[in-house]
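What follows is calculated from the coordinates using simple rules that are stated; it is not laboratory data. As the structure is a prediction and not an experimental result, all values here were calculated from the model. Cβ atoms are built from the backbone, for glycine too; each structure is taken alone.
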Structure P
Amino acid sequence: MTPQRIGLISSAVPLIFGGGRFIVEWLEEKLRDRGHSVETIYIPAVYDPDSVIEQMAAFRLMDLDPHFDRAITFRPPSHMVKHRRKVCWFIHHIRTFYDLWDSEYCDLPNTAQTRALRDTIWRADTAALASAHRLFTNSRVVADRLRRFNRLEGEVLYPPVMHPEAFRSEAYGDEIVCVCRMEGHKRQHLLVEAMRYVQTPVRLRLCGLASNPAYLGELHRTITQHNLAERATIEHRWISEEEKADRLARSLAAAYIPFDEDSYGYPTLEAAHAKRCTVTVSDSGGVPEFVEQGRNGLIVEPQPEALADAFDRLYRDRNGTITMGEAAEMRVRELGINWDAVIARLLS
């Protein structure tokens with residue numbers, strides 16, 4: 001393939017790290033490995049309703065044609081940029097104006113003013129996404145939202161992890177491991193509450209940073225109030241990739257239970273590369289695109305008691321848990337999740 005000048009364009013919340021940055025940074029390295037010239041451009045965007053239109057306009061004013069042969073966009077509102085060969089790998093909408101509009105996770109008042117703002121965002125998004133040379137999504141969930149709200153078709157292109165070879169499987173331990181940001185919508189509180197109801201010696205380990213100190217405090221209070229300190233461990237920091245691989249290699253299984261996640265989530269895929277199955281919940285959005293009930297993981301109701309039953313099942317049926325972990329690794333290959341496939345589509 002002829003080397004190209006490629007611009008990777010996205011928005012970011014300053015000093016906050018997670019999947020929205022990883023998908024960009026990992027792609028940059030993989031493109032460079034294949035001989036392309038790559039520049040990554042981030043613009044701060046925090047989805048404040050008082051400035052969201054101005055933020056969209058800031059991206060729209062960027063004419064990238066003179067600088068790149070191809071521009072690839074990710075987190076909104078980066079898809080607003082102009083380029084003759086703009087490729088959108090669309091990872092989610094500004095969800096408070098879309099699928100979360102009438103949910104408990106939307107804190108906007110339902111007024112004529114906010115409805116008008118929502119309608120403006122919808123129109124601008126639809127026009128910008130429709131102008132793309134290629135339109136991809138990171139999951140069927142996001143593709144369904146594009147179809148529902150914008151009447152556009154996006155091709156599902158599942159994002160791989162950076163170094164799948166770094167993960168390994170060792171002896172199965174007794175810990176359920178969850179590695180991700182600690183946020184209310186990631187619902188680590190349900191995992192901690194589940195430990196009140198387990199009947200086996202299974203343990204829980206949470207790894208990640210919390211942007212809201214109050215949420216972290218809630219997790220610690222639950223552990224203290226119910227004497228769970230010997231059963232539930234919180235590592236409140238960004239653990240290294242090597243530490244992550246170690247935690248998963250010796251775990252019993254992984255857990256990932258976000259509310260209506262945009263994709264299967266990197267925690268699910270990392271666990272699969274370590275031959276570990278994932279416990280998730282029925283309203284976790286894109287996670288069940290990867291997790292198949294009883295084959296490579298467990299899908300239960302988002303209730304502490306149901307999660308506790310799942311943890312106990314994994315602990316008691318060690319052979320079944322190992323079989324599901326092996327099936328999780330196989331699922332990666334079944335879905336064709338690898339960098340060669342991703343880059344071939346993005347550069348098509």
Structure Q
Amino acid sequence: MKKYRFGVLGLKMGGMWVEGVMRNPAAELVAVYDPNMEGGRAFMTQRKITLPAPESVKQSEDEFFDADMDVVIVATPDHLHVPQSVRALRRGCHVICEKPMAPTVADCKKIIDAAKKYKRWFMTGQVGRYTPGFRAAKQLIVEGTIGEMVFIESEYYHNYAHVEGVGKWRSDPKIRREGFIGGGCHALDLLRWLGGNPLEVHCYMNHKYLPTWPTNDTGVAIFKMPNNVIGKVFVSIGVKAGYSMRTVIHGKEGSIICDNTSDTLTLFNAQYQKTGIPGMGRAWKVPVTVNNHNVAAEVDEFVKCLQAGKRPPTDEFEGANTVAFGEAALTSARTGRPVKVKNLRR
């Protein structure tokens with residue numbers, strides 16, 4: 001069996017990618033690099049992730065890119081995704097890049113052009129698609145369990161007040177990371193995967209939780225999807241509550257309520273509404289595994305795609321269209337008007 005030689009850039013988020021690579025029998029970890037290697041090691045130790053072999057640890061980014069690699073995993077801050085991904089593609093490596101693919105659609109297009117030019121696969125690490133509860137919801141939708149979709153909503157809230165990132169890059173006024181895309185892309189991508197590409201979005205935002213940060217911290221958007229499906233997304237990087245990606249899908253024959261931290265999915269189905277109370281449906285609890293950062297499944301998916309010579313499902317266009325959804329919402333919040341979403345096509 002061919003072994004694919006992997007390198008990982010960044011060891012905070014990258015630590016979980018290291019573990020995913022080391023678990024895959026067709027993958028071999030040959031290079032890792034983090035400017036703060038001691039911090040990266042400490043993070044991995046804290047999370048009980050196996051540390052990479054000493055010979056794989058590189059002393060600079062240049063030394064990292066000199067290694068003999070088939071695949072580079074870019075798990076660094078958002079604003080580094082484009083230069084590092086393009087460098088890896090230019091070098092002849094396939095790339096897995098953490099979400100969001102890039103801060104803007106214009107940046108995403110640079111990666112799209114490089115992947116085409118150098119004929120390499122690119123995968124965006126949209127881990128929500130590999131969360132067991134969401135995968136179960138997707139399967140129920142595909143099977144027609146809740147009938148034709150009518151409405152869909154999701155949310156992403158995560159208090160970033162004490163997670164500014166290495167060097168406080170998330171709150172850096174020069175970087176100006178947009179939380180609606182940077183963190184909210186989890187919910188935005190999930191909605192796209194479950195319901196299709198949004199056509200138009202109208203968004204409102206405010207800036208009350210993290211007033212010293214350079215961009216808005218909270219936003220809500222309503223949107224239109226194909227087949228006259230309507231929806232809503234809420235994103236906050238300051239809300240004082242636990243991490244959540246609660247998602248609700250209403251169909252003509254039932255509803256699904258799910259998230260990424262519960263061990264059950266709630267299903268309502270018209271066939272089973274026999275509670276004896278008019279208008280009330282019986283709730284069925286469907287057991288699911290809790291794994292909200294299932295990057296090992298993403299590694300496995302990418303390896304299978306390499307073996308089959310096929311494009312990964314969360315490719316550069318999928319990554320770019322999730323950013324396009326967020327960018328349209330930002331434009332709407334700024335202008336006060338509905339904005340058409342400019343979805344990119346292969």
Structure R
Amino acid sequence: MKIANWNIEWMNHWFTPDSEQPAFRTSDQIPGVSDIDALAGRVAGVIKRMDPDVLTVQEGPSRHGEMALFVGDHLDDSYEILGPSGKGQQRLYTLVKKDGAALDPERVFTPGDIDFDKPFRVDIDGNLDLDDYEFTRVPLIVDVTDQGSGRPTRVINLHLKSKFVQNGERMWRDPAERPSFVAQAILARRRISAEAMRVREYLDELLNPDGSLSGVALERAVVVCGDCNDGPGNDYFERHYLTHNLVAALGGNAFVPQLMFRHGFIDKVRKEDNYTAIFDDFVDEIPNRKILLDHILVSPGLYWNLENGVIEHVAYEAEIDTGATARQRLPSDHRPQSITF
């Protein structure tokens with residue numbers, strides 16, 4: 001089975017408003033994108049080159065019917081669509097190939113004691129009072145079964161809270177506004193930390209339901225995919241304001257190694273290729289910084305069955321339109337990743 005993950009940039013912009021019947025836009029209604037059909041075709045080209053059995057998608061369209069249009073028109077209707085999850089214009093989907101290695105996909109709506117649809121209590125603003133907090137985008141949980149072994153795998157699709165601050169670069173460069181930028185940036189990191197810790201609670205519940213560690217479900221196959229808006233290493237705010245690395249929080253506690261999730265590809269990809277996005281980092285003053293925002297984590301019992309894990313640069317770069325303007329040439333601002341086991 002091959003599981004891939006991809007943040008496909010603002011798919012909702014490809015389609016007509018929600019007040020109209022689902023349809024692709026026909027004119028230059030996305031800034032800088034003059035041919036939506038060509039863009040959708042290049043995104044589909046990346047997916048076909050990867051040929052995943054399961055594909056988790058972030059920044060999907062707001063309506064199921066819109067994703068169905070894309071799958072029908074550009075992917076030969078070869079994938080079953082589960083989702084969307086979340087709200088607003090960036091939603092989560094999981095696509096499962098109809099004739100692939102995955103069988104009988106089923107969406108999980110009631111995951112257990114940790115219910116992602118319900119608010120939970122955390123101190124978001126640092127005032128020492130607990131508040132009700134809800135996920136920015138509720139994770140999408142799907143169970144798929146491997147046709148060969150009959151083994152079920154739970155696939156959790158995440159798009160954690162963004163670290164983006166509106167007008168952030170201007171605020172950072174203005175000494176009078178920098179404190180306000182820092183405050184907003186730290187608030188965003190507290191929110192994304194809350195979401196990561198809530199997912200980690202759920203993973204602990206899956207693998208160690210009675211909390212004793214005596215009955216750890218080591219054979220449980222769980223894959224966590226998504227845009228975590230965080231990567232390895234310490235950024236400015238982690239170094240100076242003691243926020244913590246979110247992927248490490250998702251992975252688990254080193255003092256309980258039985259429950260730690262392993263990264264699906266980071267140690268299998270060359271250092272120079274270990275990135276999924278390129279952004280100008282105005283805080284650390286690094287233009288065109290290559291960063292690893294997207295991740296695939298696997299449960300302990302599944303890790304040893306991994307055959308391969310890659311960032312799909314080859315499939316992605318094959319669909320870059322070198323003759324287009326800078327804004328139009330890329331299939332997405334994120335590169336996809338995959339694992340095979």
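Here FRET efficiency 1/(1 + (r/R0)^6) of positions 52 and 180 (r between Cβ atoms, R0 = 30 Å, to 0.05) was calculated and came to 0.35; which of the structures P, Q, R was it taken from?
Attributed to the structure labelled Q.
Assuming 2.3 is distance in nm of label points 7 Å out along Cα→Cβ at positions 20 and 156 as calculated from a single structure, say which of P, Q, R it is.
Working: P: 2.3; Q: 1.5; R: 3.9.
Going through each structure in turn, the value belongs to P.
Using log10 I(q)/I(0) by the Debye sum over Cα atoms at q = 0.17, 0.23, 0.32, 0.34 Å⁻¹, for residues 68-107 alone as the calculated read-out, with -0.52, -0.71, -1.00, -1.07 as its value, let me know the right label among P, Q, R.
Only structure P yields this read-out.
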